[in-house]
1. Who wins on relative contact order in percent (Cα under 8 Å, 6 or more apart) among 1, 2, i.e. which is largest?
2. Given that helix-only ellipticity at 222 nm (-39500 (n - 2.57) for each DSSP H run of 4 or more, over all residues; to 500), derived from a single structure, equals -9000, which label among 1, 2 identifies that structure?
3. Ranked by distance in nm of label points 7 Å out along Cα→Cβ at positions 33 and 49, which of 1, 2 sits at the highest value?
4. A value of 14.0 was computed for mean count of other Cβ atoms within 10 Å over residues 121-128; which of 1, 2 is the source structure?
5. Ranked by distance in nm of label points 7 Å out along Cα→Cβ at positions 9 and 113, which of 1, 2 sits at the highest value?
Structure 1
Amino acid sequence: MDAFETERLVVREVAEDTLAALLPVYAGNAAYLALTSGFAGEPGSYDLESLQRDFALARITPGRHIAGIYEAEAAPPVGVLDWLEENPTDGRAWIGLVMIRPDRQRRRLGSEALDGLLERLGGAVRMGVIRRNEACAAFARSLGFEPVSTVGKRMNAPEEIVVYERLSAAAAK
């Protein structure tokens, strides 16, 4: 994946030696980690080893990308964007994660990064949202994603996932 830029952001694929700089993005989002890590509903700790494991899985998954979101070229990352170019089960691109460091939230940085990615991907793009994650569901709806189905998934506990979809501007025409 080539890096891309938006009005305020640079989004570029991360390298293994830059993972430590991304860790504050993950570690600062405790509510998300409580939903997705740990055992039996107890929040787990997300450390550099956890991020390195996720990065290794991304590297062996064809078409999966983890990118850092930066406000300026030399600045530390303010967020992370994780996506799959084409899900083999439905042929669509899927957003895996959009996360912004807590001190930079509420500035539409996640929206801007995701809009930039959606322009590049084109077509129909999906994202799965844990039903209990109201903040993420509101974020998806604010960007024009609409619910299309629900599925069950085992995370740190069984969860209902709402599948949202959005057509790119070019595909909607």
Structure 2
Amino acid sequence: MSDPHMSMVIDAVDGRNEPIGQIHRNEVFAKKANFRTVHILIRSLDRTSLLLQELPPNHPRSPARLGSSVAGYLHAGESYQSAARRKLKEELGINRVFRLWPVDLIEMHDEGVSKFIQIYTFPYDYSGQFDRSRIENVSYYRFATLDRLLIQEPDRFTATFLHVYRRFREIPKWQPAR
């Protein structure tokens, strides 16, 4: 049975993140097409922890690894903001977020292509029902624990999360509460 999310149509972009055509998501790496994604880092209300999702053991690229609170490809023609809100609803059932804080737009090289990643954050104490077909589990991790695990056990995380989290931690504005 094929995953309908893998055949979704997305924008192929050039090296400046400008759309140059459309492609099916499952073809980006084979055809070496640059693309766009969104990653959302949900901080606890007390700003001491970050919600991470554990991918299922059958995930095609990062089985059983920890990743961003929410992440996903943009549909063709979709804005980063719209994709973030859509993914929050699809994956975590969060229908209403008053403000998504843009952290940064970064580029990551992945299997010979560039993916442009818009990072957002917002404070929220999540305890809802998540999409078990896409996510194995969700848990809050204290920033100090994450920082230690990234050094001691980097293989527990997706490569993209490592890239996103490192950038997030470089920006003084997003430092955790002490």
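Values quoted throughout were computed directly from the atomic coordinates according to the rules given, and no laboratory measurement underlies them. These figures come from a predicted structure and were not determined experimentally. Cβ atoms are built from the backbone, for glycine too; each structure is taken alone.
1. Details: 1: 20; 2: 26.
For this comparison of relative contact order in percent (Cα under 8 Å, 6 or more apart), the top structure is 2.
2. Details: 1: -9000; 2: -5000.
Source structure for this number: 1.
3. Details: 1: 1.4; 2: 4.0.
Checked 1, 2; max of distance in nm of label points 7 Å out along Cα→Cβ at positions 33 and 49 sits with 2.
4. 2
5. Largest one: structure 2.
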